[in-house]
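Below: a set of structures, written as structure tokens.
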Structure I
Amino acid sequence: MKKLLYFVPVLFILSCEKIVSPSTKPSDPIAVFDELWKTLDEGYSYFDYKGVNWDSVYTVYRPNVHAGMTDRALYDVCVPMLNTLRDGHINLRTGFARSYYNYYADYPPNFNREILERNYWRGFEITGPLIHTIIDSVGYIYYRSFASVFSDEQLDVVLQRFNDYPGIRGVVIDVRNNEGGNPANAFRILRRLATERTLIYTTKFKDGPGHNEFTELQQSYVDPNDRVGFPGKVCVLTNRTCYSACNFFIASAKAFSQVTVIGDTTGGGGGQPVGHEFPNGWAVNFSGSITYMPDGFNIEHGVPPHKTVALNPIDEANGIDTILEYAIAFIRQ
């Protein structure tokens with residue numbers, strides 16, 4: 001039987017904290033480079049999915065490494081090598097720099113906070129990190145980062161405000177530009193959407209050095225609670241900057257029939273970040289698992305919306321958020 005993952009284990013598995021394996025190899029540039037390449041070779045989860053020949057990558061970058069090169073020069077070889085994997089969860093951390101793969105730079109932002117502040121957030125309230133208001137009989141929540149903690153009691157305050165509003169039609173959850181954080185916060189929202197135990201995704205984890213050595217798929221569920229729920233329809237607004245824990249949140253939210261995701265495909269990030277420390281004091285994080293939606297869709301490259309809507313430049317120039325307006329009209333129809 002497939003193992004069932006309950007709430008606490010799921011949060012540990014999806015946490016962005018690194019799992020560090022200390023190294024005992026000598027700290028010369030060639031040894032560090034070879035150890036970096038081997039660590040990814042044995043632990044990274046997406047070689048086959050992304051069609052990357054890691055041996056060929058070694059052939060390209062290894063000739064650029066030599067004894068006596070500076071740490072900066074070594075770093076400048078290692079980062080492009082890691083970026084061939086196109087993974088925002090891969091970070092090489094040193095005393096002078098931290099690498100970052102920009103997963104959303106080639107896509108339109110589909111978000112303009114100034115428009116929201118000037119034209120939609122008038123009279124808003126802030127409860128914990130949640131910005132909330134009511135727009136044309138539709139509740140609205142903006143949540144900037146899953147790293148920002150809120151309590152069940154704070155979410156009660158927001159949802160009770162909506163439930164008490166006469167003629168409320170539904171709620172918009174705006175997570176555009178949310179780059180992830182702690183999945184515990186995602187589960188606090190998801191439990192308010194669940195009316196019964198719901199399968200939200202399945203995950204397999206690297207458990208051997210071979211590229212195809214994984215555990216069996218493990219199932220993750222959300223159980224409902226008896227606290228204040230969402231009234232009416234729920235629309236979740238997304239863009240390409242939704243990443244990591246936010247990507248998991250969107251994938252999970254699509255498991256609930258009352259939820260409609262509107263905007264752009266998310267930025268992705270479907271692997272558990274694990275890590276390794278090197279003898280020269282450097283460390284690397286990388287994806288060590290693969291997650292699928294209940295229908296088998298791999299979420300690494302992002303979760304598509306139910307309704308694809310872009311921020312229209314003419315609307316933006318006139319102070320109108322095309323995506324939010326679409327969501328409000330969808331809820332009110």
Structure II
Amino acid sequence: MNVWPLAAAPLLALLADRLLGEPAQRWHPVVWMGRWLAWAGARLAPPAHGRQVLSPARVFWVAAASWCAMAVFVWAVADLLQEWVLTQPPLLTALALGVALKPLLAWELLRAEVLAVEEALAQGVASGQVRLARLVSRDVRALDAVQVREGAIESLAENLNDSLVAPLFWFALLGLPGAALYRFANTADAMWGYPGVRGGRDWQWAGKWAARADDVLSWLPARLTALLLAACAGRSMNAAFWQQLGQQALRTPSPNGGWTMGAMALLLGVRLGKPGVYALNEAGRAPQPEDTQRACALGARVAWSAAAMVSGALLVAGALGALPK
């Protein structure tokens with residue numbers, strides 16, 4: 001197998017992300033996943049009010065089986081596409097894999113949305129709240145300007161893993177099907193995984209499988225993202241730093257989000273938090289507008305470093321004969 005087209009795909013995908021942005025919604029595979037999940041979720045999650053037809057256990061297992069069936073389909077489509085692409089001439093293979101991988105990564109959109117929150121804050125807290133609501137699931141109506149900024153920086157840190165490092169990690173291990181499966185799992189978690197009532201339906205049991213699956217698939221990438229953040233910030237990664245980061249990570253309900261958000265808080269020297277839920281680096285100062293810029297600049301270094309590392313790892317694996325023929 002000629003490995004260089006596969007190794008070039010992460011850098012080409014990130015370059016396409018920079019130059020071309022997101023594809024139109026009608027061509028976007030993650031949008032397709034979202035519509036499919038919305039359709040299925042409306043039929044799987046029981047109504048919040050009224051008689052429950054299925055027991056909680058049965059709701060859980062039906063939703064889990066539906067998730068697995070959709071995951072198999074996503075994997076199969078991505079695998080068929082990759083198998084066909086790998087039969088093409090090397091240059092076409094590299095370009096096609098880069099184009100196919102691009103919609104599964106979303107760094108430039110994330111960066112633009114975070115900076116847009118800061119721009120909106122300059123017009124007033126209400127404008128910042130409206131813009132932040134596009135990024136987070138929390139209730140933004142009672143947040144002040146500092147809390148809005150905290151939410152934007154936290155979203156950047158957490159989604160740096162979900163939208164970039166983790167898809168690249170699974171691409172390195174399992175190719176295009178791995179990246180597609182991860183983005184499906186992450187999208188399912190975002191749409192199904194938060195317990196409570198949404199859209200008139202009860203997600204307490206219908207979303208548990210999706211939430212745990214995303215936790216498992218994100219576990220190692222989230223910690224690698226924290227490592228990359230520290231490395232790209234030039235921070236000495238000694239035992240004391242990792243102990244401090246581990247303590248911060250335990251403060252969040254998510255087993256993974258605290259690692260990236262905690263790393264960002266420590267590296268910027270700021271306090272980040274979700275009111276009434278957690279606070280990270282409490283001794284840090286309140287984030288200022290320039291900290292949003294610093295966070296985005298650090299995220300950009302992580303994005304390109306992650307893509308370069310995955311490309312390098314694939315080249316080494318190919319040289320050692322560790323890739324499938």
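Any read-out appearing in this document is the output of simple, stated calculations on the displayed coordinates, not a laboratory observation. Being a predicted model, the structure only gives us computed values, none of them experimental. Cβ atoms are built from the backbone, for glycine too; each structure is taken alone.
If mean count of other Cβ atoms within 10 Å over residues 96-103 computes to 21.1, which of I, II did it come from?
Working: I: 13.6; II: 21.1.
Comparing all candidates, it corresponds to II.
For the read-out Rg and Dmax of the Cα atoms in Å, a value of 21.6, 72 was computed from one structure; give its label from I, II. Please report the intermediate quantities before stating the final value.
On the way: I: 21.6, 72; II: 20.1, 61.
The structure behind it is I.
Quick one: semi-axes √(5λ) of the Cα gyration tensor in Å, for residues 32-111 alone came out at 23, 17, 11 when computed from one of I, II, so which one is it? Intermediate results must be reported in sequence, preceding the final value.
Numbers: I: 23, 17, 11; II: 37, 16, 8.
Matching structure: I.
State the single structure among I, II that was used to calculate Cα extents along the principal axes in Å, for residues 168-239 alone, giving 54, 29, 18.
On the way: I: 54, 29, 18; II: 48, 29, 17.
It was calculated from structure I.
Suppose you compute distance in nm of label points 7 Å out along Cα→Cβ at positions 88 and 272 for every structure in I, II: which one lands on 2.1?
On the way: I: 2.1; II: 3.7.
Only structure I yields this read-out.
For mean count of other Cβ atoms within 10 Å over residues 144-151, which of I, II scores largest? Write out the running numbers ahead of the final one.
On the way: I: 16.8; II: 20.8.
Largest value of mean count of other Cβ atoms within 10 Å over residues 144-151: II.
For distance in nm of label points 7 Å out along Cα→Cβ at positions 216 and 288, which of the structures I, II scores highest? Before the final figure, lay out each step's value.
Working: I: 2.2; II: 4.6.
Top value of distance in nm of label points 7 Å out along Cα→Cβ at positions 216 and 288, among I, II, belongs to structure II.
If helix-only ellipticity at 222 nm (-39500 (n - 2.57) for each DSSP H run of 4 or more, over all residues; to 500) comes out at -9000 when worked out from the coordinates, which of I, II was used? Write down the numbers at each step before the final one.
Numbers: I: -9000; II: -23000.
Clearly, the read-out refers to I.
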